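Values in this text are rule-based calculations from the coordinates and carry no lab data. Every value quoted in this text rests on a predicted model; they were computed, and no experiment measured them. Cβ atoms are built from the backbone, for glycine too; each structure is taken alone.
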Structure 1
Amino acid sequence: MTNPAPVLELNDVRYRRPGRASFGLDVPKLSLTQGETVLLLGESGSGKSTLLSLICGTIVAQSGAVCVAGTDISSMSSGTRDRFRAEQIGLIFQQFNLLPFASVRDNILLPLRFAPDRAKRVASPLEDVERLCRDLGLPSDVIGARAGLLSVGQQQRVAAARALIGTPPLIVADEPTSSLDAATQTAFLDVLFTQSRAHATTVLMVSHDARLAEQFDRVIQMSDIVKTTRGAA
């Protein structure tokens, strides 16, 4: 039996933030396989946001390789990285980053406007929106409603649907449950993992809450994979 293919690989990644108050991050090795759900734990200031930015290509390491779905994004131009990220990565932000005056439907469909290959994987976009909303426990009457009028829990589920549409191989979630109570956290993760299993999608979720650990396939401590440095430049 062959091992699942890696969806995310970091090898010998080294990043130094420019400026007087220098910050450095070194990642010798990180690998996530297809369909795996991984919780990355770390305290504030441990470099979690910087690591996610490297994985998503919004910042670029000075050396090393960051491979997503078998492609090294490190040598891409900024525009190419942006297009690649839209195609290959579904993002769930801590503050959700929905367009408040746009409808739930338009928020969920937004990634497909910037990712034609991802859009091709959706046979019927409107039906897919309805299916995702149903699977995530959103009532059908909110699909046409403005996203800014929804409850926090509903907005979170819209953000998850936006990340899941078009089945990108990697979902990256940045503290998406930090503002929710324990019961709502569990319900949210259940539906996220159900969608992940259905499409063999890899999920990387960053948090400081170790109580979530038992719900994931694997737990990684930032201190085990990342070395950070601080000091005057």
Structure 2
Amino acid sequence: MLIPKSVNRLIGQAMHTYNMLNDGDSVLVAVSGGMDSMTLAAVLNEWRKKAPITYKLTAVHLDMGFAPGSFSRLARQQLAKIGIEVEIESTTFGPDALNAEQGKSGCFHCARKRRSRLFSLAREKGCNKLALGHHKEDIIETFFLNLLYSGNISTMVPSQPLFNGKLTVIRPFAFLDKQQVGTMAEAFNLQAVENPCPLAGTSKRERVRKILSVLTNEDAQIKGNIFSALSNVRNEYLLRHPVSS
């Protein structure tokens, strides 16, 4: 499959700017069953055919336990279309998180468990890179999530070294719009697997997404301005943390 030149260039820019991949890397790509992560697996697999470097690619899917077996089977079928084998691990992370919060806001606990297990899997499989399918909108949404609900100015970054550099989380789609990811997914003939989580569509991220949708629909430049602002911080015009008495 030929990735559109404009999209391929943006992926390459993100890779180069943040030094995401190097010769000999072993990459664990986390496939959730959503459009973004499956498309990332497809792109990284495609890049291996023409990249001037050699890297190993392993796709994994954590079954969160909401629809044991069926959700994972559909995700596997999607990736089989493009010749990617995915390793599936069954968990009860989803139901456990809901029980911990009495059915309210279990998203944080669920995500934390999933992230922790992915880190462990990367270590167990000898992978030094963990690839996630987050794109530009995800980065912007995370900024507003942290601003509105955590009281800090931060976001997810395209490349994040962890554990003293033993593992680096990379986000090759960091410079792409969701629409561009969707265009690639269509070209790969991939369809998202419906999320079986009972809280799907009701999270804080979804609230932020709706707010941003209103703003960006009113002015197409707003999204680009927000994204640019995340690397154009004027610290001298931010407040100092108050000294406790």
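Looking at mean count of other Cβ atoms within 10 Å over residues 73-80, point out which structure of 1, 2 has the largest value. Could the numbers behind the result be given before it?
Values: 1: 13.1; 2: 17.1.
When mean count of other Cβ atoms within 10 Å over residues 73-80 is computed for each of 1, 2, structure 2 gives the biggest number.
Assign the value 24, calculated as relative contact order in percent (Cα under 8 Å, 6 or more apart), to the correct structure from 1, 2.
Values: 1: 33; 2: 24.
Matching structure: 2.
Looking across 1, 2, the calculation of mean count of other Cβ atoms within 10 Å over residues 49-56 that yields 20.5 traces back to 1.
Sorting 1, 2 by FRET efficiency 1/(1 + (r/R0)^6) of positions 17 and 81 (r between Cβ atoms, R0 = 25 Å, to 0.05) from high to low puts 1 first, with the largest value.
Could you figure out which one of 1, 2 the value -1.19, -1.35 for log10 I(q)/I(0) by the Debye sum over Cα atoms at q = 0.15, 0.16 Å⁻¹ was computed from? The read-out comes from structure 2. Match the computed value -10500 of helix-only ellipticity at 222 nm (-39500 (n - 2.57) for each DSSP H run of 4 or more, over all residues; to 500) to one of the structures 1, 2, and report its label. The read-out comes from structure 1. Name the one structure among 1, 2 that P(r) over Cα pairs in 5 Å bins from 0, in percent, for residues 41-160 alone of 2, 9, 14, 18, 21, 18, 11, 5, 2, 0, 0 was derived from. Label of the originating structure: 2.
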